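Take a look at the structures below.
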Structure 1
Amino acid sequence: MAISHHELTHLLKDCSIALQVPVLLLNHKRKLTFQFPDSFHQPPDFMKKSFFPFLETIRKSPNTLEKFSDEFGQSIFLYSMKIGQEEPVDIVFGPFLHKEIGKKEIDGFIKAESNCKVKTERLLNYYDQLPVLNPMQMLSMERILIRILSEKQEGHRERKHSPIQKVYEHYLINETSPNNNYQLQERFTQLFKLGHSEALDIYREWRKQLFSSPSHSNAVRLEKNQLIRLIGELNQMCLAGGAQLDEVMSLSEFFMNYLETKNTTEELQELEENVIQSFMARLQRAQEAPVHSPLVERSKRYIFQNLSEALSLQDIAAAMNVHPNYLSGVFKKETGISISQFINVERVKEAKEMLSISDFTLLDISLKLGFNSQSYFTRVFKKIEGIGPNEFRKKHHIMEE
């Protein structure tokens, strides 16, 4: 495999940022040589051991990506390979979860381990840092990793570049050059983090330089590549600024899918500005939001993860392993609204996004956001916004021809 250790660690860092999962690199003695992010906290020893059999298995099938799950609710993708003439190394993508792990499950893990001295609070903090991925996200992650790793395995000499790839790589080289382009990028980042509307003006100037070369037959694909890159960068800035992981990931996934429905550079440029405004709004909301107790924060995260499902106080309380009355009281005391009101407010926020930039019908939107009927969605929307969803769309839809 034609790749150096330095190149590999940079590739793994990019994978971690793009896929929103921890990435670890182990040498042939199972010693950790690299991890990203640096802030990732390792599991206790008794949980680490659960992965050892998986490492033995993957080393028997080098250059093959495989998914494994342990008895502690964790899943990982493993890939074993050699760097030049060195001993083989193992790449761990994860751990990640299929569902939230609460106090009840954690107490069970600890109880099952004889002489376990790990405290429940430590394990709660460990699990809180792990991303929860739905089946579609896991499938997408697997496809992306297979594509990336197989390309690297082919080596630089064998690799064939399409015209699109050549133009895009030329653009990437120009983008990172230390010139005025870089200064505009830094200025945009600063203004975005501050929530200044001037960030849009700076971005418009920046993108003119990104695409200053003559028009190309693959201009639409290049615009999409830039928009994908932008979504990834805004995603990271929002998460670093304290925005809700699941809310930001949901927004990223929506825009990633939606941009592929656009067929002209004009449509993509309009969408691009809406992407910036949407992520900026998420960041501002996070910066202005008060700090809540771990119970309320975990409850909110559970709500964001399941916004498209039927949600009830009883379901959320069960997931948090507390009594519904207790959760209801704490949540309202800290946020000022009931859990059901919070759920409706968040669903309406998502609905406004869809009404503004997509052509989904009201029925589609109501089903995507967990409302049991279009009429109920309309009533809730009007109660919160003061106008119905159709009227809102007429005023705010930005993608009309």
Structure 2
Amino acid sequence: MKSLRLLLPGLLLTIRALAQMPQPTETRSLILLPHQAVSVAYDQLYSSAVLLLQSGQLLANTYLVAGSDTLRLYPEPHSERGPSSALCVFRKPVSQLTLLTGELAGAVSLVSLYVPPLPADHVANALRSMARQDCGKPQVVPVSVWRKGLAPPKERPIATTVQFVVVHHSAGSNTVADYAEEVRNIYLLHTQTNGWNDVGYNFLVGQNGLIYEGRDGQGIIDGDNVLGAHFCSQNSGTMGICLMGNFNDGQPNAASLTVLEQLIGWKLKKEGITDPNARATHASSGKVLNLISGHRDGSCATECPGENLYAALPIIRQVVTQTCSFTTAVVQTPLATEPTLGTWMVYPNPSNGPITVQHQADDPAQVRFTLIDALGRNVPVYYQQTAAASWLVTPVGSVAGAYWLKGTDGIGVIETALWLGR
């Protein structure tokens, strides 16, 4: 009895501390009417939220206000539990949310999630010692870095032999600035709300150009060969890569596209795949797919990876073909010597402005350039000869995104993918 009295104060302190710890998730049931502003207050901070819907309910002009963020709600492209919104990650954790219902009406569940923030510069410090070798695996933020303080998967990973790379978007906000925190919130959603063992994708890519390792191989298998949960419940033979953002609304930027291409090129090389433009039968779905496909190419109804990213996939395949010596037909960096007859050199690529093209033509007066966007439309372009074998090509009024640059000297032609940023 005496020993129990001695232990009791410490036990009470432990219980009190646990009671004060933020809860990872909280669910509120709401009955909505159209065109209402419904406020929900909490006793703690939350860093993200998702709206669970009933069958037949649609998100039409529905927004979530979280502090200074006003986020439009879009359908979740990967939900297997029923209709829901895509996850909204806030720039700062908040203790109050306001739902602007728009046309939405009826019973819904608002699930709020909290992940503790990582220490400042935690990811940057972990990456300083890592360097990417040419055509090696691109620099990746390991699971051990971004998952700090969160519970690991409960079950062992399952291996799959990858033949297809499936590209996704998160379908959330394009205003997120801290992509490590977005990955942490997606992980919590997938494990706590969806009930999955791990985050669904093998990799996630931020708009800052950082790649985050997704599925955890747990030291048993490589993460890029872990069976994921991202392709219409038919995940065998696939590796899933999610670009964070909504690419129905916005364009994927050059930084994220560049590392996406590097990651895909490395993976295909690793698997001994020699033609990134090839198609094959995907055994699980029975569909004939491009080896580099979008989520919507699967068997479920989804807009993922968004109209703009999906439209860029043909150019992505072409750029990957030029990666890691799949082909050396187009050189994209300047050389110290003058170009030889018949070669074309295009740089910089990606570019935030004019592009230099070096080419030795029999008749420079015959040289012409055209620029075509991902939807096949001609884009105005101005070009001028700046040296005997050099032209400055300037897109006029173009927006950031993927393009085809075509050139001819009356004899030979160039056709190469080009990323423009603004």
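Every number here is computed from the coordinates shown, using simple stated rules; none is lab data. Just so we're clear, the structure is a prediction, and the values are computed from it rather than from any experiment. Cβ atoms are built from the backbone, for glycine too; each structure is taken alone.
If helix-only ellipticity at 222 nm (-39500 (n - 2.57) for each DSSP H run of 4 or more, over all residues; to 500) is computed to be -5000, which of 1, 2 is the source?
2
Here Rg and Dmax of the Cα atoms in Å was calculated and came to 23.1, 69; which of the structures 1, 2 was it taken from?
Computing Rg and Dmax of the Cα atoms in Å on every structure in 1, 2 gives 23.1, 69 only for 1.
Upon calculation of distance in nm of label points 7 Å out along Cα→Cβ at positions 70 and 246 from the atomic coordinates, which of the structures 1, 2 produces 2.4?
The value was obtained from structure 1.
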